[in-house]
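Next up: some structures, all given as structure tokens.
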Structure P
Amino acid sequence: MKILVVDDEQDVRSLFEQRFRKEMKSGELDFAFAHSGEDALSFMQVHHHEAVLILSDINMPGMSGLELLKRIKKEYEKPPPVVMMITAYGDEENFNTAKQYGADDFLTKPVDFTSLKEKLKTKMV
């Protein structure tokens with residue numbers, strides 16, 4: 001399964017590569033990384049429907065993760081990728097907005113990788 005991780009923090013890539021080393025080595029999961037909403041949309045245009053799941057931070061400079069979510073769900077309808085929103089702020093307003101825009105799940109930082117792995121397993125079945 002191809003997963004696109006969208007986060008402006010530079011250390012996210014190494015963190016995911018460490019936590020999912022086994023799944024990446026076996027070919028079970030394949031990660032791509034974008035550092036902004038704009039980068040994520042560029043990736044999606046070049047790799048149309050390659051990413052079946054997107055993990056996106058909400059608070060990023062430029063295009064927010066919520067705006068990215070809204071665009072992805074509007075522009076990639078057949079079938080839309082699963083989108084999980086990740087934020088350091090577990091506030092109700094972001095949660096409600098994310099759900100309204102079509103978020104499939106909502107995670108808070110720091111990410112509980114054990115829980116995330118379980119969620120990914122259910123998405124792969």
Structure Q
Amino acid sequence: MKHAGSCLCGGIQYEIAGPLTDVLNCHCSMCRKLHASAFRTRAKVRSADWKTVTGEELIKFYESSPGEHKGFCSNCGSSLYTKFDANPEVYGFPLGTLDTDPEVQAERHVYVDSKAPWFEITDDLPQHAEYD
């Protein structure tokens with residue numbers, strides 16, 4: 001399955017040639033702030049499966065934690081992926097910039113002890129206090 005997506009301004013377009021795995025909803029405060037939302041739905045993708053089609057020069061990185069780098073569009077701010085110094089073969093990929101159906105759904109909620117106090121989780125997915 002090939003997935004395609006873009007940032008809000010369209011300056012960056014990308015393709016993912018492999019599977020989206022370990023799909024979850026993260027409620028940690030960093031994900032909430034980065035995405036200005038109650039949580040971030042993300043998957044793991046192999047870095048070798050990621051291809052930036054256009055706009056590579058627009059991708060900038062912010063080191064949110066030691067060794068964890070959030071990639072985003074320097075023009076519109078769209079969050080694209082997270083790369084990890086300790087695990088360079090995998091990216092953390094938020095599903096929100098996909099233009100195609102990911103054909104996957106979240107399997108669990110993590111960092112629910114940090115969830116936004118104004119948000120109630122109403123589904124039956126497993127909930128974890130940490131990343132499990």
Structure R
Amino acid sequence: MHFDHAGIATDDARKLANLYADLFDLEVAHEEEFDGMRVVFLDCGNGYFELLEPLEEGTISRYLEKNGSGIHHLALATDDIEGALETARDHDVELIDEEPRPGAWGHTVAFLHPRDTGGILVEFVEH
């Protein structure tokens with residue numbers, strides 16, 4: 001496994017993408033509307049910032065209401081998401097997703113519950 005991206009909740013993904021592009025000299029690698037969100041990936045060279053803007057009521061809008069803008073999750077890339085979930089189960093880590101599901105950019109994803117991962121929402125992502 002290796003670091004893939006940091007998911008960042010924001011009220012305006014394009015505005016934040018423009019700021020990060022100018023401030024950090026990053027380029028947009030991918031943008032789409034997915035699962036009620038605008039999702040913008042900025043290429044950091046060895047990973048991405050994934051900017052998540054809610055377009056309808058859902059997980060990210062609730063997160064923003066409760067916490068405001070900021071890091072929502074950290075994602076690790078794996079070539080074997082089923083195996084990664086099995087390893088998590090073997091370590092008694094609660095899974096949010098018992099089975100992998102479709103994610104943004106055509107990836108397959110699954111999340112681990114933050115109460116078992118040091119307070120961090122962790123996502124497995126398989127490209």
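Only the coordinates and a few stated rules stand behind these numbers; no lab work does. Note that the structure is a prediction, hence the values are computed from the model and not measured. Cβ atoms are built from the backbone, for glycine too; each structure is taken alone.
With respect to distance in nm of label points 7 Å out along Cα→Cβ at positions 14 and 62, the largest value across structures P, Q, R is given by R.
Quick check on the output: 0.95 is FRET efficiency 1/(1 + (r/R0)^6) of positions 46 and 86 (r between Cβ atoms, R0 = 25 Å, to 0.05), derived from one of P, Q, R. Which one produced it? Value 0.95 for FRET efficiency 1/(1 + (r/R0)^6) of positions 46 and 86 (r between Cβ atoms, R0 = 25 Å, to 0.05) corresponds to Q out of P, Q, R. Given a value of 14.4, 44 for Rg and Dmax of the Cα atoms in Å, point me to the structure among P, Q, R it was derived from. The value was obtained from structure R.
Consider the structures P, Q, R: one of them gives -12500 for helix-only ellipticity at 222 nm (-39500 (n - 2.57) for each DSSP H run of 4 or more, over all residues; to 500) as calculated from the coordinates. Say which. Considering all the candidates, the number was obtained from P.
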